[in-house]
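What follows is a group of structures, each given as structure tokens.
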Structure 1
């Protein structure tokens with residue numbers, strides 16, 4: 001009798017929150033959504049239609065592992081089901097094993113694969129437990145980077161963006177970087193094609209986490225002598241991971257209102273300012289103080305800030321828009337301290353994992369007929 005050895009992989013999952021395929025009972029639609037949500041298939045568009053060319057990984061799951069979850073599939077049988085070469089099959093199964101959907105035993109020269117738990121809902125349930133435990137461990141490391149601030153969250157942020165985060169358990173220590181570099185890489189913040197010595201994401205995360213106020217993309221680009229486009233891409237990855245958020249920089253409103261007011265007063269005059277310029281929307285005493293200051297040339301940023309102090313922030317924002325300006329936004333870490341940031345990340349991950357379990361259960365019910 002041959003000796004069977006269970007093959008283990010370092011757990012790694014890319015969790016992406018997509019809109020649920022509401023109401024669908026199509027096996028291909030549900031399976032593709034699950035594979036996409038687990039980052040197993042790279043997509044250019046977010047669609048799961050019947051006319052779509054299904055990937056080899058999709059065929060492995062549908063025609064083999066879902067058809068007979070506990071049969072014990074080897075590379076030859078999986079290749080027959082998917083049309084892949086031995087090398088291609090090995091690559092796809094490594095991804096499934098790493099994310100926890102599949103377990104593998106080595107029997108002599110053969111790798112024997114099964115769908116964990118014998119069903120998609122069981123496999124996704126096990127993945128969810130493991131993913132949550134690993135992510136909770138990693139965000140506890142991340143929390144230590146966040147400098148507490150009592151004022152950071154005083155202004156509400158913009159709406160949340162779509163959630164996407166990599167979840168990987170700590171691997172072997174590398175001589176190329178420290179624990180923060182490893183954490184940033186394991187959370188997927190470096191992107192998919194970063195150089196080994198690229199520390200932009202790490203530097204941005206540390207800088208933003210230590211700041212008590214929002215910082216602009218331009219200021220961050222200047223701080224690290226990087227292009228705005230590279231900083232923007234790194235920032236968007238951190239926003240998707242729920243680590244940072246965009247927030248209005250209210251301390252800059254008075255400066256931009258002052259600039260717009262003086263420019264429009266010089267170019268279009270008082271009548272335009274009171275009508276289309278938005279001053280007529282304000283209390284008469286406030287609009288008069290602003291107009292008089294502009295006429296006499298006695299205004300400055302500090303005076304505008306003092307005059308607008310009684311005006312709600314939203315009304316100040318409207319005024320800035322009517323004067324031809326735009327609300328300045330900056331980037332801040334998404335919590336007053338590390339615990340709040342960790343709680344926010346876990347809340348978003350829990351929602352994405354719940355959706356995965358729901359669709360996996362629906363898939364099993366559809367297959368069972």
Structure 2
């Protein structure tokens with residue numbers, strides 16, 4: 001029996017198994033086996049194709065935002081409105097057939113915005129340009145789900161397709177540690193008690209992935225799907241915003257009813273009529289969670305006019321990489337003034353985490 005047949009057999013078994021307290025262990029194991037088989041299937045396809053999936057997009061700016069949506073929802077018009085780029089616009093499907101980049105400048109930040117071809121249901125299995133489109137979202141800092149005001153149900157399609165290729169929107173990696181050992185079985189320590197699955201299910205899932213001896217530290221209450229994500233690897237955790245486009249074609253009552261139907265908090269806009277676009281820029285900036293770092297040359301004055309824009313929780317190393325890729329080679333130490341240190345001018349290393357409005361001096365080796 002090949003991998004596709006094994007996958008189908010597990011799907012059939014899950015479909016006929018009633019979900020309740022008595023069967024949750026069985027269902028959890030089936031999900032683990034299914035995820036493992038799908039990973040093996042993807043690896044086989046990747047080797048067979050001889051090339052990696054995805055468009056070749058060079059990252060630039062302070063962060064990268066990608067538009068994901070079905071055809072003809074107005075992504076290209078929105079890109080043009082946000083950035084001044086010239087993406088093809090037309091009243092027919094699949095106008096955009098490649099990645100069209102633009103640069104949005106807002107509050108001192110330069111944000112790369114990528115207009116991707118529209119996806120369709122089944123994109124994650126290769127329909128249309130689906131896999132190539134969705135793969136770009138793996139390296140994005142923010143996914144902008146763009147919906148047509150008359151087709152709000154497409155949000156579920158998009159989230160499902162992204163989930164199928166390992167993108168976990170608005171989630172964080174589970175806070176657990178698994179350290180493989182040579183013997184002794186699986187020992188589990190819990191800083192927080194697990195209520196979402198049993199310890200026996202946890203151990204059985206690890207065994208599905210060939211982990212028979214390990215020390216496991218649980219730091220948060222996780223369920224079986226989070227554990228499967230962790231041990232299977234190749235998962236990407238990306239924040240998202242949901243945009244409802246073409247609101248100039250409906251009234252406020254229609255919008256109010258729409259928000260009740262859509263799971264996410266929507267940002268209503270009209271790219272074509274330039275309605276609420278500036279508010280969207282603000283939301284994008286806030287969601288990216290930027291901080292400002294003021295640079296001070298050694299022996300010089302602090303530049304408070306043009307701060308360096310980086311993401312929150314960035315380290316001195318991240319700043320060095322942003323300034324110049326070879327700077328870390330010549331790095332000796334850094335001096336920091338601000339909220340991240342105990343006193344002004346404190347000497348720190350590459351792993352020091354910066355905070356908003358810190359002042360930074362980088363001292364290089366002579």
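Each value in this text was obtained by applying a stated rule to the coordinates, not by laboratory testing. From a predicted model like this one, the values you see are computed outputs, not experimental measurements. Cβ atoms are built from the backbone, for glycine too; each structure is taken alone.
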Parent structure of the calculated result 37, 33, 20, given that semi-axes √(5λ) of the Cα gyration tensor in Å is the read-out and 1, 2 the choices: 2
For the read-out Rg and Dmax of the Cα atoms in Å, for residues 155-306 alone, a value of 22.9, 66 was computed from one structure; give its label from 1, 2. 2
If percent of Cα pairs over 19 Å apart, for residues 59-186 alone comes out at 63 when worked out from the coordinates, which of 1, 2 was used? 1
Assuming 14 is relative contact order in percent (Cα under 8 Å, 6 or more apart) as calculated from a single structure, say which of 1, 2 it is. 2
Once mean count of other Cβ atoms within 10 Å over residues 139-146 is calculated for every structure in 1, 2, which label goes with the largest value? 2
Supply the structure label, taken from 1, 2, corresponding to helix-only ellipticity at 222 nm (-39500 (n - 2.57) for each DSSP H run of 4 or more, over all residues; to 500) with the calculated value -16000. 1
Out of 1, 2, which structure matches 1.28 when Cα Rg over 2.2 N^0.38 Å, for residues 131-202 alone is calculated? 1
